[in-house]
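Structures for review follow.
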Structure P
Amino acid sequence: MNNKPVITRFAPSPTGFMHIGGVRTALFAYLLARKNKGQFILRIEDTDKEREVAGSVQHIQNSLSWLGINWDFGPDKPGPFGSCIQSERLPIYKKYALELIKKGLAYPDPYTDEQLSEFRKKAELEKRPFLYREYRPSEEQMKVPWDGTKPLRLKTPSIKRYKWNDDVRGELEAGPEALDDFIIIKTDGYPTYNFAHIIDDKEMNVTHILRGEEFISSTPKYLSLYEALGFDVPIFATLPPILRDDKTKKLGKRDGAKDILEYRAEGYLPEAMINILAMIGWNPGTDQEIFSMDQLKSDFDLSKVQKSGGTFNEDKLDWYNHEYVKALSDDDFLGRLQPYLGSDKSLITAKTLPLIREKIISLSDAPKLFTGEGELSFIASLSDYPTERLLWKKNPDKEIASKHLIEVKALIESISKSDLEDNFTADQIKTAIWPYVEANGKGDVLWPLRVAVTGKDKSPDPFVSASLIGKSETLKRIDLAVNKLKNL
């Protein structure tokens, strides 16, 4: 096994929802493959047609592509082993099923649904688990040719205690109570998960199987099938669960877990999502929290995957997202903002871009800044505001407020005419006004100016705010504020 190239896979069912737990499994499998210069396979396990949701295969691909988890073989890229979609691999499963029949290790189930129901009722009355192998048909019945009208069952090679190694959990074991003659091919001709995934892993030369802890209890069944088929057992690595905030159980849909692409719609960056998922259950052994995908490919190691579960915390996701937003170049930031801005992009300028970057958590927050009660909505137009808001709380005198506004207006008017509009910068405004501010008190001067320019009590500082609307508009709004104070 150690001499083989590392090949991992992510094998979701196309049921319409990409949970963060599944995405984390895909990420870890991808990182392990890339760390070892191996291959990563995206396989679609669509043998349960009743649960399949139309469009899910594309949804899965879109989800992983958004995150930069790229596959070497997948539903759109068949490999040397053929298709990566299980429903297109039925002859392969049938071939192995016939091999098991030939070995005497598979047989058609002779019982009706009614008979099976009776067996289960009997076990329930006797307060013991139902095991089909306790009703295994006679040798003669098992030799009846399989025509596909009956389910095909594995004849478990031996009923014994199994021990196996898990690269994360260590040595595990389970007794014979975990073994049974399970169905491998259904009457619709499709294989069961228990059968198909083992065949596919063998055919695709998968070396490492990363999976959730819910599969531990089924491992003895899988081991019995590996034994029956004569397959080498791959390396198992059980990933820790992703827990809800109170850590009492796994995070699920009922706990508010969202489809991964909902986070994209909300304006989260893929880098932030990758980063937070990588840190749930993997400990790099340092205090470093920010990891690029390239760093993760280099640093990831199964030996650093923890046994205990970790929480997915959206406050932490917000922190990661803001950190990544701050690190983007202006061009990259603007490009990523575009899909969230709607039809009016005129307010996104060289002056507003740094403010947007500073104030948003997710990209979808940007347009909210410019509408309604948004902090930058004053740029497009000045909403009516109560005159009392112009008064500084520590000195609420309308005459003083009016005096300061008139003086500040004159100072702004004195800014060189060669520095109009586009060159009307926050630094120029501050330079013109600051001596007056220092002489008369910051709050007394700057508070009424802030409100006059923005109409708000929460906004960028008045120098920045004035520069955003331009010199002429600033002067008009100061005049309006002085007139409002006259009428107070």
Structure Q
Amino acid sequence: MIARALRRGLTAAVLLLAPVGPSAAAPAAKPAAARPAAAARGSDPRPRSGARPRGAARLAFDHDGPPIVLVGAELRSDGRRITDAVIELRGTRIAAVGGPELAARAPADARRIDLRGAIVTPGLVALETAMGAVEIDAEGSTRDDTRATPDPIRAAFDASSAVHEHSTLLQVAAIDGITSAAITPQGGLVSGSIAWLDLAGAPGQRVARGGVGMRAHLGQAVEGSRAATLQRIAELFDDVRFYRDHRGAFDRNQSRDLAAHRLDLEALVPVVAGTMPLVLSAHGEADLRAAITLAQAGARVVVVGGTQAWRMADALARARIPVLLQPSSNLPGALDHLGARLDNAALLAAAGVEVGIAVMGDAHNARNLTQEAGIAVSYGLDPDRALSAITAVPARALGMDAHYGAVAPGKVANLVVWRADPFELSSKPEAVWIRGESIPLVSRQTQLRDRYLQRLRDTPKARR
């Protein structure tokens, strides 16, 4: 079905001429509407229970533990705000969330932590990053984020199998509130599968789940041509369907030649079936129309980049396609980036598009995530929507929302404590919990800072 839709929908006339979405002259951004007050204040209406949400299976790292109760903070999570909140943790999961009345029902043996005056948010999620698969960009021996091959179809590639769990980049990001990352391969037309990584945890168990999405690219990914890229995707998806329906004939070498290796075809079967998100780079209107055509044919499309998405906000909203973008990317470095706007996120959110925010392709600076969200807020995005864009939306886009993205009963206990607005440039976490464990706010960078600051203090002024 997807391949047939591509053949029907991705002709040059449709891509270049069809008037989908608003005109190039978009109205000024207006703040996206905040959630209703009744939904944003008060206690969590869900039952106080350590059970996971319905349909959420245990993850490999899950374990029980003694109760910990966080009291007195303002909780901000996926559009809700609870003043004087009570959050009960048990092992790797959140057991209960509510207002001050919940404190009286907390277990008598619970360890209590007073957070009065603080703000608690869900752990932040870094999207579109090679964190854990890259250490030094310029040193090939430290890079496992791509497969060095001229073949543009690399769907079977899984970077999570080579995660460097002792990477210094993980703790650098973690102490700035990033608790999870979507390890995303790059290169080619289809880069490979995305894995969900927690930035702390037991050795060998930091990868919470592999195969949460398939990374692919529109634009000039094949032979320097947008049209060739679309043609290759149509051919590939058609061959994946053929392979799925004729595995026996393929194994007996009784089928026509197909567009990809058997392992790549196998890896793409869930994408064609609509059970694995297709995380697709698309910036220009033509490529965004192609992404909409794929979604209408049954693919679970997630757009990455979306520079011109504000021009097609209504069409993207109707197709229910999340858009992951970097608000500070407002310079037209290529034809598809003409029309870049700092208020892109606000315009999309106002139209009803789920907006995610990321630091694109920079494993070393994922910690700037709150700064990117703050830029979006300064250009009209509602602050609660901005927080969801770096917590709940990434989890929903990659199908991990049963476990991550919010502070709610049954979710993994990834939390961040702040003493000021998280989107202020000077604001830093006071505490970070990953999988129910408070991590030390120390990284290689802070250790080097302290080491050389001490040397500077110990050096006589005359020798400085």
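Work out Kirkwood radius over Cα pairs in Å for each of structures P, Q, then name the structure with the largest result.
Going through P, Q one by one, Kirkwood radius over Cα pairs in Å is largest in P.
Okay, next question. Name the one structure among P, Q that helix-only ellipticity at 222 nm (-39500 (n - 2.57) for each DSSP H run of 4 or more, over all residues; to 500) of -7500 was derived from.
Q
Right, another one. Of the structures P, Q, report the one carrying the highest value of relative contact order in percent (Cα under 8 Å, 6 or more apart).
Of structures P, Q, the maximum of relative contact order in percent (Cα under 8 Å, 6 or more apart) occurs in Q.
Work out percent of Cα pairs over 23 Å apart, for residues 191-406 alone for each of structures P, Q, then name the structure with the largest result.
Result for percent of Cα pairs over 23 Å apart, for residues 191-406 alone over P, Q: largest is P.
Readers should treat all values here as calculations from the given coordinates under stated rules, not as data from a laboratory. Owing to the predicted nature of the structure, the values given are computational and were not obtained by experimental measurement.
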